[in-house]
Structure I
Amino acid sequence: MKQFIIDKNSNITYFFLIVLSLFPILPMAVESILMISAFLFSLLYFVLEGNKFWNKKKAIVLILFSTLFLIYTLSLLYTQNISNGIKYIIRLLPTVLFPVLFLFNDKDILDTKRFEVIIITYISALVAVLLFLHVSLFSQLYNREIHFWEFRQLIEGKIKVHGTYLSMWLGFGIILLVLNIKNLIIKKKKLLLILGVLIVIGYFMYWQYVIGSRMPFIATLVVCFFSIFKKKRQIFIFSFLTIFLGFSIILKTDRLGERFERLKNFTFTFPEGKYEDNYPNISPEQIRNGVYYCCFKKIEQKPLIGYGVGDVDAELQSCYDETFTNTDTYRVTSYNSHNQYFKIVLSCGIIGLMLFLISHLYLSKVAFNRKLGIYISFIFFVLLNFCFENILSRHDGVIFFGFFSSFLFFQTTSDT
């Protein structure tokens, strides 16, 4: 048995990675079981063989990947709601478990072929999700009288995934395909294959439009441009023209365009009145204004070390209750910080945020030296999405971040 584990370790870990790359279609319980099983197998291999190859460099990399997990854990020392804090920390476990799968091994798990198989598996899972939605929501999909928010709720009801996260998954799928099609063109591959990739890219972008989540859509465009074009002049000209044309089209249509349209008339106001009676007049922008107002107010009170990961939601709610006495909007629904950076500062202060950013800056520098452009693209994409959503406060965001940050960093291929 010992020899079998040593000999087959790479293949079995690779199998776990393939199955886990199907996370867009896997139930949460199945994902958790697979992650724990993969970790336990890697731990067993580490005890039998891998510990012989453990070194200081691996330990540093593991600490860097686990930075947020560690600073959240330290914040339990001064948080009052420890049980709530532990829930957040447990949710972050994938950011530790995924790098362990690679660091506990002494062999390279991902060669070029295996890397491509996992990417294709992930893209296939996304296609399966979209085809399911297309069939099950066919009549509503082409009913322009349905408000984008109502349609998004239909989507979330079918697949049990928040629309923002689905749009983010699709966005990174588009980035992977754009980078792939660039390589196909350079290598002069078959035109039919290139056409197929373009069709999938178009299909993914269509669904991003349908879902109507702005930040993943913008982040996808920005990262694609910076991934394709290397010269500054190319980046400026093509980015300006394409984004201008894209937004010109979007602003004349509905759903995603409807969301951008509101930004043109943006005013810094807060929700007013009883939500049940006044919700058609309360915009998401007004709600976020109140959220960000309270975030800044609370950060000013404890800027260095924050309140501890377990107390952030309660602190924000107390600010909502004290500040917005003329509306029950923030009592009908609980609102988190809607910004990952604010979440970290509120939990662990500016010190915690600096440690988190420095760790990923260092990992990005290592990736840049190894010419892992796809990893840099992923980190840039995620950091943009952090601006308007607590990506690492939901399981769907954590598994996405944990899986791809490790998978792309520990690949043995490279790109320019």
Structure II
Amino acid sequence: MSLDILADVVVELGFGVDAVGGSYLVLDDPVRGELNNATYLLAPDTVFVAVSGHRAISTDRGRERELDEYKTGTANVVFNDGDRSFDPAYSGSPYAGQITPMRRIQITWQDKDIFTGWVQDWSVMYEPANSLSRVTAECADGFAILGNQELTEIAPAHSGDTTGARITRVLDRAEVDFPPTRDIADGVSVLGATTLGDNTLAYIQACARAEAGYLFVAADGTLTFRNRTATLNIPADVVFSDDSTAGIPYLNITQRSAADLLYTRVTGTSETTSNEVVALNVAAKDQFFIRTLGLGTLFSISDAEVQNLVDYYLERFSAVEQRFQSATINMCALSEIEVQTVLALDLTDVVTVERSPMGIGDTISRLSLIDGISHRIGHGSWTVEISFANVDTRAFLMLDDLVFGELDVNRLAF
């Protein structure tokens, strides 16, 4: 492809209809105020307007490593602002009165989502000597909304909720009232009674932690919770490779074999029972010393639930693993179909990553979970960095499946 793809990167800001006009109903207007007409309809609360002048875009979504929480997604959009269109202090701006915090923002390419969130801050940088004015819109996704909300304390209640049911219960509370753009799985783990009374984001992240599930905001702004079993037995349709004939090519790739995800002892405590549960791999301890992963206090309803979780983490992280950490893709060098394929991927999707170093030895190929996605878009360039975690490639039992439904061959997931 070519640099032409950059022309299809669109930044849209959510403005009030009074700032953008349009064919909307206007009360008491002799033409536009007629009820039930098909031309002038009721205006939405927010109208997304494509804006120009952006010279640099950067986005970051995901987490640093597999055991971390997914962080608040962020985006920075830098505008060349010679006409002061995005200067909050300029009354002559076509968007006067609209350059305020908490404006919605969407960044897309041919209707494929790159980032969706809210502008948190407008920062103006002015150099009088060079007649240069630049405005940066600093943005964050829905986690920033939840991180500024507090749950009212209640009497102990709701024992027996699954993790997904508890997250939905929290999002539906009056003091939260989170927008309905959400995709919340049922969850597998069972939680004990709760008194709530916590920061909303911290609370629902703790629910996900008790599940070992995945809680993040998708590129289109959807608050998403996936069960811990969601990535098991998943085939990968997308391949990233250093052989352009075998998959989507990357500029560079990083492979690691490190101790940051090596643990020989795992502990956790049920909030319901206050008992600490411990799992220890003696053979791994003898080889790598005692390396403790403390899960802290979990919302789990019983010690048995915690035991399942610590056993899972111990088996998952008590052996040295090699993993692909990240790959950088030059989007300007891809075909249009390849660009669409990359932008269709989101956090927790499973892909195949391959590396054939200098043609020496066999190709290294791993199923990998997408753990982070970052975009860097500037004048004449667009790169995407994708970070990975290893996928559990063991075969798990799936009822009625021709391959994974065979007893005594496939493992039971917890």
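Summary of computed values
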quantity	calculated
For mean projected area of the Cα convex hull in nm², for residues 122-209 alone computed as 7.7, the structure of I, II it came from	II
Structure (I, II) behind the derived value -4000 of helix-only ellipticity at 222 nm (-39500 (n - 2.57) for each DSSP H run of 4 or more, over all residues; to 500)	II
Winner on distance in nm of label points 7 Å out along Cα→Cβ at positions 298 and 370 once structures I, II are ranked, highest first	I
Test item: Cα extents along the principal axes in Å, for residues 66-105 alone calculated as 49, 19, 13, pick one of I, II	II
Structure responsible for 69, 58, 44, with Cα extents along the principal axes in Å calculated and labels I, II on offer	I
Per relative contact order in percent (Cα under 8 Å, 6 or more apart), the highest-valued of structures I, II	I
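The numbers here are math on the coordinates, done by the rules we state, and not lab data. Just so you know, these numbers come straight off a predicted model, no measurement behind them. Cβ atoms are built from the backbone, for glycine too; each structure is taken alone.
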